[in-house]
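Derivation of every value follows stated rules applied to the coordinates shown; laboratory data play no part. What you see is a predicted model; the values in this text were computed from it and never measured. Cβ atoms are built from the backbone, for glycine too; each structure is taken alone.
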Structure 1
Amino acid sequence: MARTHSVKHLDNILVRLNKAGKILNLPDWLMETLCSFKLVWQSGLEVKMDDGKLRRFEACRVWHRSPFVDQPHKGGDRWHPNVSVEVMKPHSMEMSWKIWLAGIEMGGAKGGIAVDPETLSLGEQKRLTEASVDERDERNILGPRRDVPAPDVGTNSQIMHWVRQRYAHRHRVREDGPFAGVVTGKPVGYGFDGIEGRTEATGFGVMHVLDRVMSEHWMPYPRISTPRLAVMGFGNVGSHIVQRAAQRQYPVIAVSDKNGGVYASGGLDLQQLFAYYKENRTFSDFKGGDRITNDELLVLQDIDVLFPAALEHVLTKANAARVGAKIIGEGANSPTTFEADKIFEDRGIIVIPDICANAGGVIVSFFEWARNMNVRDERVPCGEKDAVLSAMEAIMSKSTAEMCANAEKYKTSLRNAALVTALGRVAPLFVAKHTA
């Protein structure tokens, strides 16, 4: 099942890549390069459990091909039972598109460990983290100038802190180095070297891009001053989309988590909603609206904007014809299949693609890495949360404007325009590498 899903995901990515490559008239050899990987690593990890027994875990890491040979690869480390090389390959490619669209000179990466972290104690999680660091460091595929992981599904700032500690422990006796730069998404505070704003970045960035897209002159709909929103997913991304919507005074009609959600045609009371969810971690008995399933949320007819901010491939050919939103903002990675994209294009529904919409997290992670490494870059802010989020929005405004300009220039979708913009940045670098 997981393998079938991963093959489908990769197929979707390659179809979109080929479509953008044709617009740019990229040569065959370059298209083959863009479909390839610089590193595909997998290994078993033996870890002692609390009961004294050894347990084996499968780990992997994939680097997509990048023209930035003197810069590291960047991408999340995922702990989930379905983690495998096949699953990580398309994710690493998407990470490249996202980084390049934002103008960050790195390569995309993705990896993780096939495990449900909820089945492990904190001590077991720490030992598993250390085993992963040891194995990757022995293979020379981890380091602030080689590969910089970040939190992903099933991982968090605590695990990133353990990565940094273990890497520093292994290297301090051999060489001096900016050990903090080995990971991003670290805790904030003295001695932890994380960055304020990283938690809010992805969700707030999604809302910023929505505002920018709605203000572009080519938008086929009249300006919607107070769009009605529905958000699928109430994790870090979805909850911060809702928080930003509350600050904008945009009515949120429906929200959900993995167990379903709540709907109110007149708009939810968001202050009550947050308070209830903080205490109960569910919407089941929330009295401020009617119960709704995730499938029902996706096809609501009385909304302007739909934010799928949880799972992959939730918008498919099975439900795309029934989606009522005028705009879809992809808070999650790859929530829309290629077949659904075609239906949305035919129906005139605007899809703000993930590589643009949810890039706020990796942009702020880049800021964190640059600070840790003392990299001079005028885009990297010196201040704290407000300055960080403002600098993030500046980068996202630029990439969104370029995406929209290419959509107009080539008379194509925002997704295709985003990929054209990203590939247009790096294609000359690949060419120069082989013609110098």
Structure 2
Amino acid sequence: MAEKHKIVIVGGGAAGLELATSLGRKLGNKGLAEITLIDAASTHIWKPLLHEVAAGTLDESEQVEYLAQAYRSHFRFRLGKMEGLNRVKKEVYVSPTLNDNGEELIPSRTFSYDTLVMSVGSVSNTFNIKGVAEHCLFLDTTAQAFRFQKHLFESYIKNYIGKNSVRPLSIAIIGAGATGVELAAQLHEVTNVLAMYGLNETSDVKLTIIEAATQLLPALPIKLATATQQQLVSLGVDLRMGRRVTEITGEGITTHDGEFIEADIKVWAAGIKAPDWLKELDGLETNHINQLVVDSTLKTSDDDIFAMGDCAACVWEGHTGNVPPRAQSAHQQASTLAKSIVNRLKGGKLVKFTYYDYGSLVSLGKYTTVGNLMGSLMGTVSIGGFIAKVVYLSLYKMHQIAIHGYFRTAMLTLSNTFRRSVYQKIKMH
């Protein structure tokens, strides 16, 4: 019997998990290929929801267990972090998995592949600014988001419980893109809920957003960005626009004009890049932010290796620059690559990837949602309020449908609706 075609997918983010699920159902279920997904975490959370994880407002049922998903969708999941690649031998090297005490749980391993897909996402770009790595919290991974949530709750307790007179807990978010803006709104809601639960009589928390540009949310039209800015100001968020950060210490942030902004908690959300180790991935071509350079079929400089999502630099045809690192582009790339790999096994041609920009949406929690929708029939339409909130929710539902199917997604949605009416509004442990 001929050996099965080995497909290895590194990275279980939105694109990686959707691709593994799709190929598992199309190829793995029929015994036509062996699909393996490798990720350093054991569970998946849709990355645009990490700000809710950080604030403690995301329902834990939204997490997807990789092992359970692999069992249902006919692919294999292996826990571990990729540390190297040998293109000649067609091998992926995975480092040992350690517990919190540094004890080895799983030894280093080697995985052979016929087709390799890199989907390792992105990390924060600190731009080599002094003190960022030492003093800031990040929201690149689920583990970092949970760490933030724990630190937030402990800081709140430390600052308020048993004290009659305290200064406000200060939280500074560097970066006024979607992550920074959505996190600020979520944190404002959370501090009110903490006060409502009796931890303090008032939600006296100072929120500050620091941004080098003069406009927040550069992906949105100026009209929507201004509306969002007004909403944040009405919530009491202090916006420091046009302030470039030059240094961060344990006490606060220094900007280019010499201003010092005190902050107990500092969050970095000012830009992304692909992980540094991609620069030395056995000679694969990368760009200035470590992304793997791919052609119009998402193929790298190696015919057997593909890349998608935030770690891939794919030219946006008809536009200046590359396809933007968004959830919708990851979803589209996973769909295209699933077709290409099926064709590849049949000896057919790879499918050309064409990115369709359906607009941008930003959610300010319970307060409002704003954005713009784009399409060939209606052009560009600005939306807000309830309609925008429904469209924003539908983006996540598309991801859930891709990995769970329509029926299971409907049942999960119904279940979560009832759960939210019973359980606490935020996670406090």
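If Kirkwood radius over Cα pairs in Å is calculated from each of 1, 2, which structure is the one that comes out at 22.9?
2
Identify the structure, out of 1, 2, from whose coordinates helix-only ellipticity at 222 nm (-39500 (n - 2.57) for each DSSP H run of 4 or more, over all residues; to 500) was calculated to give -15000.
1
From which structure (1, 2) was distance in nm of label points 7 Å out along Cα→Cβ at positions 316 and 372 calculated, if the value obtained is 1.1?
2
Ranked by mean count of other Cβ atoms within 10 Å over residues 20-27, which of 1, 2 sits at the highest value?
Answer by largest value of mean count of other Cβ atoms within 10 Å over residues 20-27: 2.
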